[in-house]
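Next up: the structures, one after another.
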Structure 1
Amino acid sequence: MTFKKYNKVAVGGTFDKFHQGHRLLIKKAFQIGDHVLIGVTSDEFGGIKGEIEPCNVRMSNLNLVLKNRSNYILSRLEEPYGITIDDESIDAIVVSPETEPTAFKINQIRREKGMKPLDIITISMVLADDGKPISSTRIRRGEINKVGTLIKR
């Protein structure tokens, strides 16, 4: 499936326990976007998910993963929408099925402000060996590792 190339693409998340699902999300954003805006949930906002790595650690990890790229900007997300509801130069947003409802809400807010809605690109969840989605929560619980291999107990 080919997507058109966008000038500016947004993607956001907690990016805790950076795993294969996060990799796919980021990879898709770079495939379709000339410039990628990556929002990383702040400690306060991301903390609603439970015990997560500090935001500066998660941002540092992302910078390491993206060390060979220069066409991105990392920023902290203090709430679900970030700059997507104010920046008219953003063309698209890449989401997982889990975060797709937030993208719909972003577009609702953009329309109410008289802005062009974002194209929403939804990627599939990456599945672990047991056929269930890889998630930071499952990694924290010790069920799987970052590539989805089941951890024997």
Structure 2
Amino acid sequence: MKKLLLAGAALLATANTAAARDITIAQSSDLRSNNPGVNRDGNTDSIILHIVEGLVGYNNVGEVKPLLATSFEMSADGLTYTFKLRTDVKFHNGKPMTADDVVWNWTRYLKPETKWTCLKDFAEGGAAPVAGVKATDAATVEIT
């Protein structure tokens, strides 16, 4: 009986050790930037996409679905998008994500000096020009 208990304890100890192991991967080059959407390449994107998320993303069949948002809707005229944010998202320092954080990020990306790859699409004259980003409450963002 003691041998059986000892074997079971050893098995459990081994299982816990396996769960705590590191995963090491090799990349063919260093990251170009730790600023999402700036100076992109495949290696950079493969790392950054494990660190940051957008308000929305695509599911397996290409439909746009919420990620950091819980829901989103478009106004009747198609010019304003309202995003309700998840309230369970925290930054690495434990601070909760708020609508003000989303506004700060969008404002930063829309500045030419950020060199955001997608700026041409969202700047005046682009495919989807952003006229404004505002927080309507702590968990709601409107992008016009």
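Derivation of every value follows stated rules applied to the coordinates shown; laboratory data play no part. Not measured: the values here are computed from a predicted model. Cβ atoms are built from the backbone, for glycine too; each structure is taken alone.
Computing distance in nm of label points 7 Å out along Cα→Cβ at positions 95 and 127 across structures 1, 2 gives 3.3 for structure 2. I have 2.2 for distance in nm of label points 7 Å out along Cα→Cβ at positions 23 and 71, calculated from one of the structures 1, 2. Which structure is it? That value comes from structure 1. Suppose you compute percent of Cα pairs over 24 Å apart for every structure in 1, 2: which one lands on 50? Structure of origin is 2. When relative contact order in percent (Cα under 8 Å, 6 or more apart) is calculated for each of structures 1, 2, structure 1 comes out greatest.
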